[in-house]
Structures are given as C-alpha cells and as structure tokens.
Structure P
C-alpha cells in the first residue's frame, strides 16, 4: 500500500472494530506507515491481518474488558499513542417500530463503547501530555434519516461526546476529532449493495458514488499522525459531498 503519511512511524495505535470496514482500512493505512496497530473486535473476520497489526478480542461495551486490554497494551508496549473508535452496529426502525432491545444495543456499542475506550486511555494520554483520539461518527449523526432512529441518535451523541472530550483533554495535549462518513461500501452497508435504495442514496452524494473504506482510513491515519498536531474538536465529513448540498435534478426546477 503506497499511501505515505508522515508522523505515524512507531506509534502504538488501538483500533476498535479493527477487523472489518473502516476500522480495518484505518489499520491498513496506519500499519503501512510504520505504526504498530492493535485491532480489537468481537472476532477476527480476517484470515490474516496486515503486517504490523495484531488481533485482540474485545466487547467495547464491557468496561472491565476494555480497561484490561488497555493495561495489557501498556504493559507490552509502554504507551498508546492513538485510538480509533470504529466498532459499531445498526438497527432499522422509527420511534414506534424500533425494538427497545435494539435501541439499547446500538447506543451501548456505538456511544457508550466509544466513551469507554477513551475512558480507558485518557489517564495515560494525559500523563504523557500527548495522544490522538479519532471517533468514527456518521453523516447520520449530522442529518436525519428515516427509520434509522437508533443509529442516528448514537452517532449524533458521538459527535457531541467528541466535542466535550476535546474540551476536557485539550489542556493536556490530547487531541480528539471525529470523521463522519457518507455511504461507504462496508459489511454494515451491505444491504445497500444494489437496487433503488442504493441508487437513491448514492444520488445524494455530489461525487455520484459510494466511498471506499480506505478513503476514510486515510483521513483517520492523518488525524492519528503528527501532521494534524493543531487539529482538535473537529468533525471531518468524508461523504462525497452528501452533507454539503441537496442534489436536485435540473428537470425538477425548470
């Protein structure tokens, strides 16, 4: 992978949800640029992870397990330089139809899980007065989306959580940022592989296509690197222009 990003060599990076989709892509880019990457996930869906990556089992909603993993990494490597919180789940349904157990699960993984990962690493990063945290949010946390109540709510929470944590941790030299992807071709969006729903969604992206996980992973790697040393509290949409404008066919306004 020839995608050079300076300022990552020898950094120790923890990525939750790191064995698929955006998490795996972030791991690939970081490792290709010299970082040591720990890919934490419920299971390893990859036969082999990229060179420079290792797998560790983790349920991000389990505080004791998250804290134990952080301590294990610190014991083996002596530090953790960066974190990407990419573990996530989704459940379709509106305020009336959404199963309440599904609501709890989505919030527990997407929002609470992200918070617990930061909670486990924050004391160490504060002590070292350095560190970069990247939360994977979504354009669905910025804009409403029908029948997607739990996911939109969780990602909106992630964005506000990021801003609050950036406010708390900035004085210690710890940076916290978010990425809000548009439609990215990952296992989570596999239900939109084809058909009218995909065509309608893709049409709203100004670039007229879905994104590739690596296009998000490169931005995550930049935020993890020293190149972004003066960036914190920022939400970066990687959405092909979805959040910039509403696409209207010329025929509709003539």
Structure Q
C-alpha cells in the first residue's frame, strides 16, 4: 500500500535534475536533467546558513543558542515550530523563524559576502522587489537562487573542509545535518527543501512546487555529494522536498553501485 502511495506521489512530479559527484576528486558520476538552472534553495539554505552562523559565532554548538518561540514568529510549520529551538531542532524541523534570527543578526551585507565567497548561487539577499524583506525570506521563492550543480560544488567544499571559514564551523554544520542509513551500508546526510514559484500576480503557484534533497553519502573511505531537484505537475498532499528525498534515497544504492 505504501509503495502504491509513493509511486502515485512521484508520478505527479517531474525530476528537474539529479547530480552526484565524488567529493574527493570532484568527478561527476551522474548528471541528468537541467542541472545548471537556478531556482530558490528553500530550506536547503539552512546548510550554508549554519556554516555562516557557526563561523560568525552566533551559533555555538548543537544546543546553543536555544531560543524560545515568541508570538509573531512565523508558525506555519505547526507545533514543532512553537517549541524552544536549538541548532539541532532548527535543522531537523526546518524552523524558519530560527533562520530569521540568524539572518537578522548577520545582516544582508555579511550574508552576501559569505555566499559570494562560497560561490553559493547568485548570492542575492535583496528579497522580493520593493518589499525590503531579504532577511526574512530571500531564500524562499525570492531573490536568492542556486542551481543543482552549484549545490553540489558547495557541498564538496563543505565535506572537504575547503570553505574559507573556521574548520569548526564546517564540523558543527555537518554534525547537525540529518543522518540516515540506507541499503548497501551507505550513511546519508541530507537536507530537504520545498517552495512554490510565483504567479504573475505574486501569488504562489501551489501546483508547481519545487522539491530539493541535497547532501552527501558515505561508506568507508568513499563520499559522494548529491542534489536532487523536482518540480510538481500538480498539487500533492506530501511536501515536494520529502518526495524528492524519499525517491532519491530509494535510488541511491543503485546509482552508487560500482562507482
């Protein structure tokens, strides 16, 4: 029954891109689809924001700072967003208001400088035109855009500790990205993301949601970085980020076989 539900959901989405690269050599092993096209990073932005936050000293460790939920914070993520939140909960539950505390503390100039140094997409934190809301949502269907190839290039630098930040910023970020065990002995660390494109009247197109799953898979001395991007063809009850994740996790062992 679950397989039938999974197949029905994935049939409603088109895979925009799948890209997998060897983190040690940078060699691309799999590249299918429109992998150079930039779209919103959505919640995958939390990975790079974590590196920034730890490097700048705002984030301390897995559980500090723990911040309370306050009235007026965005809460459309449900009860999990209305709890005291630390870096681990922030990453696990994709808590947008916690991201906003980090972005507001760092400021637009510092965010841009970090993203530019990391070659993270277009590094544009201006937000929606005329709204002055870059610190609230530049990464959610707004000004900041990144391609799957750029996601993988950033992740390779993260895994190889080649970003121009303090080493502990990379270590602490990698420690809080969700970990899963899959077939053939692979350990996968990854982050989902989901957002909806804008229509001509600036409303969201909930039928055409983007879904991301980005991260790295390790086994022994092998590590591969990956990005999967999908776009819905019609509205689905299951968030596109979760569907992108579940589909790629099912495919990864075969994609990585004999690599």
Structure R
C-alpha cells in the first residue's frame, strides 16, 4: 500500500493541476522555524510558536515535501497557534496532515484544542490525533456529546509516512487515510468552539500526556469539505516525480 500510494501521489503531482486548488484557512508547511515561529503559508496570519522543555524546539529535517518537523515526546515539544479566528468552529472543516509516528502503542495529538473529558460537560473544541496505529477525530458539542470517527486498527503504521484527513459538515464526519475514505459517521451535533489556542503536535493541556514522537508535514485546515479528489491533490501538492 505504501509503495502504491507513493507512485499514485507522484503521478498526481504531474497531473493534479487539473484539480482546482482550494484555499486553506491555515497551512503550515513546516519548512523551517525562524525566530521561534513557524509560518502560516495561507496568508491568514495563523503563525505558530515553537515550544519545548528547556527551549528545545522541534527539529527541522527532510520531509514529504521539502522539510518537515521532527517532534520528540521526551522534550514535550509543540507548536501553539494563538490567532485562531475562523478555525475554532467553522460550519465546514477539512483537516489534513502527513504523519510518520515513531511508536505503535501510543497516542499523539496532531492538531486541535480539545481536552479530555473531565468534570461536567460540555468539553469544547476539536482534535485530530494518532491513537495506537489509527487516525481519529473528535469534537465536543454543546449537549456534552463527543462525536468521533476513526480509521481501522493498524491503518496508520508506526515508522511509515501516512496521509490522514478528516472532513466535517455538521452532518457527517469522514476519515481518509492515504487519500482513501476509510470511515464515515453520521452526526447530529455541531462543533462547540473552545477558547483554548490550537496546538500542533501535543495536547492542549499538560504537555507530557500526548506529545508527538515522530515526523509531521504539510498540516492544512480548510473551511470547506474537500472531496476525495481534492484530498488526493492536496496530498500530492508540491511533490515532484
């Protein structure tokens, strides 16, 4: 599957120009860290501040497209996006990322600002995460429900690059792994916005809970529901054969 995906993505890199590029709300290529900041290439000002224990920031290394960031869980590294306008509870949402997790039996946050269930609800916010070789997306609603969708066990293997994506339109959650629809869930609730900042590569709460160990690249948020074809094009965008 990994070799097939790589070949397909390279073919798409040549031919996906036929698919009109959607405009992201936020786009973190994760190419570099300059003055402690990671740029938002969407032009909407959602730059991220790089953080870690004792000032140890994620490492810039070669990635899927150009460079990517290597996160080390022991250093509790993460990126924090404080300017969240338009990202917290849009009517429609698509979240995409390339991830290469280091461990199989672990939980890593990819992007989000939702906390775990604690005390009385509701528990607002949303999050895309890696959970024991799965991709999962969850959000909190005003009625204290926590709608979620997940890929199958072993669908996001440790030590390999996988492209994960989720779409939300207020009625359906759909999960894609390597540009294929793998699960969908009908829902009856809408995302309840959280006041917390969005975080890439770690938990919105204590930073030793779900810190990412592994590589992350091409993190994107759209305010529309991308089709499978559009997700495919975004996964390949920037690649060269």
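What follows draws every value from the coordinates through simple rules; no lab data is involved. Keep in mind the model is a prediction, meaning the values are calculated, not measured. Cβ atoms are built from the backbone, for glycine too; each structure is taken alone.
For relative contact order in percent (Cα under 8 Å, 6 or more apart), which structure out of P, Q, R has the highest calculated value?
When relative contact order in percent (Cα under 8 Å, 6 or more apart) is computed for each of P, Q, R, structure R gives the biggest number.
When distance in nm of label points 7 Å out along Cα→Cβ at positions 62 and 126 is calculated, the result is 4.1; to which of the structures P, Q, R does this value belong? Walk me through the numbers on the way to the answer.
Working: P: 2.6; Q: 4.1; R: 3.5.
Source structure for this number: Q.
Upon calculation of mean count of other Cβ atoms within 10 Å over residues 174-181 from the atomic coordinates, which of the structures P, Q, R produces 25.9?
Numbers: P: 25.9; Q: 15.6; R: 20.6.
It must be structure P, since only it matches.
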Quick check on the output: 47, 43, 32 is Cα extents along the principal axes in Å, derived from one of P, Q, R. Which one produced it?
Q
